[in-house]
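Each in structure tokens, the structures are laid out below.
Just so it is clear, none of the values below were taken in a lab; they were calculated from the coordinates. Quantities reported herein were computed from a predicted structural model and do not represent experimental measurements. Cβ atoms are built from the backbone, for glycine too; each structure is taken alone.
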Structure I
């Protein structure tokens, strides 16, 4: 007989193992790690917007090694070509036939470092892979291995020589994460932890791909009561006519928040979603999907400000979950 609590417990147990393993390398940042785990369980993609040197690459490597999966890194630059991402077909003179050499996109965890430094043509090479989990080269379509997770980074401060991501590509990211600077105590812990060696070199796997993919489907069984679903939909729809927003959250964003809330509940050992789960995830899942109008940009408002106002004005369901 199917017992949802047994499978949900398996998800929370996996999350606990991954979190503890990653925290041997990453100091603090429990909320950031939880958001990354949500992206993993939803097989979504994460966009890290933060200044350099705060551990984005280290976090991506720690996730990959914890799962014992294939990790690749691409340093995006203006001269990067789409074939540098997807791979190329070349003529093998020895075999007298064309042969495909796969690019770094054929991996499980792909770190797209400083993605906004590449031209739009190269950025678009990721679109099909992120949405369809496949790559088309020279008319031949090849599926990507599962899971496939893109962790992209961009520096929100330095904009010279960059190409802002179009709304269509930003919308492909399930979640946007800002790690932020560590506290004083955390920075002392970082110094002590990395004093003699890099703990990432000794990091071992605590799960495998088969276990992860098996539990990804289980997250969809997490219960979302109608009152909570109404609350979630109301927040998303309210962004479309919110003051200061030129473009609100798309239905893809509504679905992303729904699935992320299911995964967030599961990693905390619950087979049901709470309104508080929706509140916690609203900003990281929805804010990058809101396009500000000209007046808001001139006044220095952020999408997070508009979303905060929307969440505060939306009545919270009080029905028993």
Structure II
């Protein structure tokens, strides 16, 4: 496994980070609790990730209603490997029915970091992320709260997720005004089918010393080739369980582009998901990918992407195959 330094943080992260959003659910929606990986499957994935060198696990306080964090904590304790694994978790998504059970206020952040530390059975988080913007809380309050956690020793670094260019620049301006350390990570969706908004932040990240980590590098599974035009998605797949999240991508043009990408993957002699991941990991604006395999075998296919060499012209050609399908 190759490691890169996350922006200006000094924190070395694997180029593939294990995403744990499927542990006990499918992300944060309460209606999907219990529909993700069970504990046995989650433990098998973490074992395989450790063996493969993916020694950073990505979760959130809201994944599976807290189950994801809890299972990671149980696994770390049972294997005795806490010092071998870096953790990143998130705060902002709803975790209860009350009006204050979400967001990025100082009170909510300080409450939730303690809850996350308890479930993860640790006294520190290497990287703590805002899970998304919170229009009801001044960004200065959020940045100051994260800085407090760094000074308290509860987190080593903090970052942001799902922010656009203007929101990222506002966060950086707030850190500068407060005279505190700024974010070291931006985590957003980025893949061959959904590129524009995240790519618009790359120059800001480079200028500010922020590492960019890409989640959903397979576009919710579309780039695996398992979905077909005019056919229902497989039961229990992401598109079956969360169709709204990917509705903007499930167009006729997308499936034409997927067929072209599959043919390109055949020419490279590799599976389509390996090629799609290689396209993301070879982007100079990307530090690392958050991947969410469901089995150790899928993890192996993902790791194979690190051995694929794509030139700038190769990457541009893959984009052309998708865009010309529109």
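Data for the structure
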{"read-out": "Test item: percent of Cα pairs over 29 Å apart calculated as 35, pick one of I, II", "value": "II"}
{"read-out": "Distance in nm of label points 7 Å out along Cα→Cβ at positions 44 and 60 - structure with the largest value, from I, II", "value": "II"}
{"read-out": "Structure from which 0.99 was derived, Rg/Rh (Cα atoms, Kirkwood Rh), for residues 36-83 alone, options I, II", "value": "I"}
{"read-out": "Which of I, II leads on distance in nm of label points 7 Å out along Cα→Cβ at positions 180 and 300, largest value", "value": "II"}
{"read-out": "Given 23 for relative contact order in percent (Cα under 8 Å, 6 or more apart), calculated: source structure among I, II", "value": "I"}
{"read-out": "Among I, II, which structure scores highest (criterion: Rg/Rh (Cα atoms, Kirkwood Rh), for residues 116-163 alone)", "value": "I"}
{"read-out": "Which of I, II yields 22.8 [mean count of other Cβ atoms within 10 Å over residues 12-19, calculated]", "value": "II"}
{"read-out": "Entry that produces 62 once percent of Cα pairs over 16 Å apart, for residues 204-251 alone is calculated, selected from I, II", "value": "I"}
